[in-house]
Structure P
Amino acid sequence: MFGNAFHGGGSAQASQAGADVRYNLDISLEEAYRGKTAKIKFTTLVSCTSCKGSGGEAGSRPTNCTACYGRGKTRYQQGFFTIERTCATCGGAGQTISKPCRPCNGSGRARKEKNLEVKIPAGVDEGTRIRVTHEGEAGLRGAPSGDLYVFLNVKPHNLFKRQGADILCKVPIQMVVAAIGGEIEVPTIDGSQANVKIPVGTQAGQQFRLKGKGMSVLRTTGRGDMIIEAKVETPVSLSKKQRELLEEFAQLGKGEKNSPESQGFFAKVKVFFDDIGK
């Protein structure tokens, strides 16, 4: 659910800064459209309540480490090279404490469950990263805290597929409606419904665009479009009467130019076989 990324730095204070924390959050497409305030819970290192992050018992004050003189690092010469290492005496803190805090063993922090509210803006997409400053791990002995990074995963939707700021919805359309035209009602991401006019002779895969009915656009008041893609549905489980009517329709259609794609395809097939026979 979450992970750490450790800070680097030159000073003792920077080297003891708390690590950043990663939290993966699943949200629905509707939540990505509207935005939300998410309540999250995770375990991390927080400032010790006993010593208030100082690492020492009451009345005990840290003093500069005598081994590294407060730098948190020691250096020594090896031939032409200068080697720098974290001070073994103070652990890189640059200071030592004569009476360390017992509950946190002088680190100034303890592991605890943390509850936060994170604001998810409208229009976020898969992989969006939200940074919450100073809500990562507490630093050692009062050093700065790391940050919390919330990574968003938008779950697949049963009806809609996101395409940038647009939304694609594949809608089954009865064969008769596709042939003679009509009107259908479709759901939209904002929870309302929209009417879509189906023109005469609509083909499978034909698309219709509804302006401003798509996703919210991040950090703007705009919205993308909704794209309706027709899925012309072949009727099944026909009654005897329905079958007879369709057979009659097929007979009436012979020789007519009301199936241009089929006629074009079979014309190409004829040319193909004619070329092979030459």
Structure Q
Amino acid sequence: MAMQDKSWRDGALQLSTLPLLVIFAAFFVIPLGMTALLSFQGTQYYRLVWTWDLDIWRDVFGQWHYWRIMWRTLVMALVCTALTTVLAVPIAYAMINRLSKWSHHITLLMVFAFLTDAVLKTFGWVLFLDRSGVLNGMLAGLGFGPGAVDVLFSPTATMIGMVYNLLPYTIFTTALSMARIDRDLVLASYDAGATRLRTFFEVTLPLARPGILAGAVLVFVLALGVFLEPKVMGGGTSPMAAELIRQSFETRVNWPLGAALTIVLIVIGALVLAAAGGLAAIRMRRSKA
């Protein structure tokens, strides 16, 4: 079948992308622009004042408290991304290659996890990790004593909640990528004398890289905006950026500050993703050379 080369000068091609451009502009570009404009305003007596100055940005860059929370958010998001990726790869591999008969049932259970309200799941973890909760009750029955595990209302509990709620995203993308791998390539590796472990690292894992990277990016972006887990499971002891932004908008009624912090968080996330993409591109060029 003959291949047709198309150029962006083609009017039909431009017209086909118009709906996507309209949606992108209406739901991302315009709101982001309004948020940026809002960050140059001020407040007086809990009311928005159109001042068009840099006072809010001076406050943001002059207060170390904001940047400490941003740094904590970035570290927690990166750790969550790493943990979910490490956990998702063997789970997805088992679903596709070892539990293929049950993969549809497992996927259905994961869909039910998506449909379950996040607040209920998070408070379920609170009941499980509480000093007088289910986990410590079982450990006490085994002779470990009362309150053997005391991680609730700490960054560790926050991370547990983040990994639990975001893990399905990486499992789905990784499993979809592994399901598209040609089985003949794996069998050819076995025929060449490679072990299962070597085949996994040299055949399966590189071919599943697009799904793994897509899941990692998705989890990282979502982890930057979590607010339920730090507040409920972390007890507010280690707040993250989303909670700081929420307080700026709702509690302090300082919309310009909340807008400025939102822009800062978006920029940090975009820079990290751009740096990761650049490193991945350099690594791919070196591997092809």
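Before moving on, here are some points about what is shown:
- If distance in nm of label points 7 Å out along Cα→Cβ at positions 66 and 250 is computed and equals 10.2, the structure in P, Q: P
- Per mean count of other Cβ atoms within 10 Å over residues 130-137, the highest-valued of structures P, Q: P
- Among P, Q, which structure scores highest (criterion: mean projected area of the Cα convex hull in nm²): P
- helix-only ellipticity at 222 nm (-39500 (n - 2.57) for each DSSP H run of 4 or more, over all residues; to 500) derived as -5000 - corresponding label from P, Q: P
- Answer label among P, Q for the case where relative contact order in percent (Cα under 8 Å, 6 or more apart), calculated from the coordinates, equals 19: P
- Structure from which 1.5 was derived, distance in nm of label points 7 Å out along Cα→Cβ at positions 122 and 194, options P, Q: P
- Mean count of other Cβ atoms within 10 Å over residues 18-25 from the coordinates reads 19.9; which among P, Q: P
Throughout, read-outs are computed from the coordinates displayed, never taken from laboratory work. This structure is a prediction, so every number in the text was calculated from the model and none was measured. Cβ atoms are built from the backbone, for glycine too; each structure is taken alone.
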